[in-house]
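Take a look at these structures.
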Structure P
Amino acid sequence: MSSESQEEKLTNAINSLTEKISGLLLEEFIKLPQELQLNIVMIKSAQLLLANILCHVATTKIELQKIADEQGNEISELSLNCAYSGFSDKFEMVKH
C-alpha cells in the first residue's frame, strides 16, 4: 500500500503534466524553421544572462525586486528564480 502524502501526490501530478507539456512544446518547437529556433534560443539565453547579471549587481532582495519589476514580468520572474536557485544565501531565501 502506498502511503504517499497529499503533497507528494500533487508534486507527482505536476511533474507528470510538466513532462507531457514539455514534450508537446518541444515537438512544436522542432517544427519551426531552424533560423527561428536559433533566434528563440538566443533571446532566451540573453534573458537568462540578464537575470543572472541582475542577481550579481543587486545587493538586497528588495533591491533585486525593484530592479526586476522595472524589467517587466518575464525578466522579473527569471531574476527571482535565479535568485532563489543560485543566490539564495545572498538574498536570504530559504530553499525547501
Structure Q
Amino acid sequence: MAKRKQKGNVVRMGYDVHEALRRRKKKGESWNKFFRRVFCLPGRDGKEPERRSYWLLESTKVLFASEKEARGHAILVAVGKGKRKAETPIKVSEEL
C-alpha cells in the first residue's frame, strides 16, 4: 500500500496553546479550514474569505460584533458621563 504524501508542515505547540485553539474550532471542522478561517486565508479553491466587520466606539476604543451591542454600550457610557446624546459607533473592517 502506497503512503499518502503529506501536504504542509508539522507545527509544534504547547498543550495550553492547543487547548485554546481547540476551544475556538467548530465541531467537525478540520484544522486546515480552522486556520484558514482564523487568519482569513483563501481556500484551496482560491475563493477569498469574507472580511469581518466590527463596530468601534472611539471614546472607549472597544470593538463590538454587532451595531446593537455598540449602541447599547454607547448609551451606557453616555449615561455614566451625564451626557444627553450617545456616541455613534463607526463600522470598521479588517485589512490584511
Structure R
Amino acid sequence: MAQTFKILNGPSKFDLVLAVFDNTDFTNPRLVTFTLEWPTSASDTRLQIQSVEREDGSGESWNIVASGYFGDPRVLRYLQIYFSTKHRRGTASFLER
C-alpha cells in the first residue's frame, strides 16, 4: 500500500486553473506549490499538474496527478493527489509508473 502524505497548504483555485490552462506548449510549465507533511518535517514542493478531474459536484474537490522531483533531481516522480481548493488541504501519495 502506498504511503499517504497530508497536504497542509496548496494553490488557490485560480492558480490551479492557470497551471492547467496557461501552458499550451509544455516548454515552460507553470508550477504550483503544495506544502506536504513528510514523516519528519513539512516542506514546500513545486509540482507540474498533469491532469485534474472533479472529485464530486462541489467544484471545490479535485483528483490531481502531478509530477515533480523528490530527492534525486534526475528522477521524475508522480503523485496522486486529492485536494480541496476550499480548505486548501488534502492528501498525496506516490504513483508507481
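Where does the value 1.00 come from, among P, Q, R, when FRET efficiency 1/(1 + (r/R0)^6) of positions 11 and 59 (r between Cβ atoms, R0 = 30 Å, to 0.05) is the thing being computed? Source structure for this number: R. Each of P, Q, R could give helix-only ellipticity at 222 nm (-39500 (n - 2.57) for each DSSP H run of 4 or more, over all residues; to 500), but the derived value -26500 comes from P.
Here Kirkwood radius over Cα pairs in Å was calculated and came to 13.6; which of the structures P, Q, R was it taken from? Derived from R, not from the others.
No value in this document is a laboratory result; all are computed from the given coordinates. Treat the numbers as computed from the prediction; the structure is a model and nothing was measured. Cβ atoms are built from the backbone, for glycine too; each structure is taken alone.
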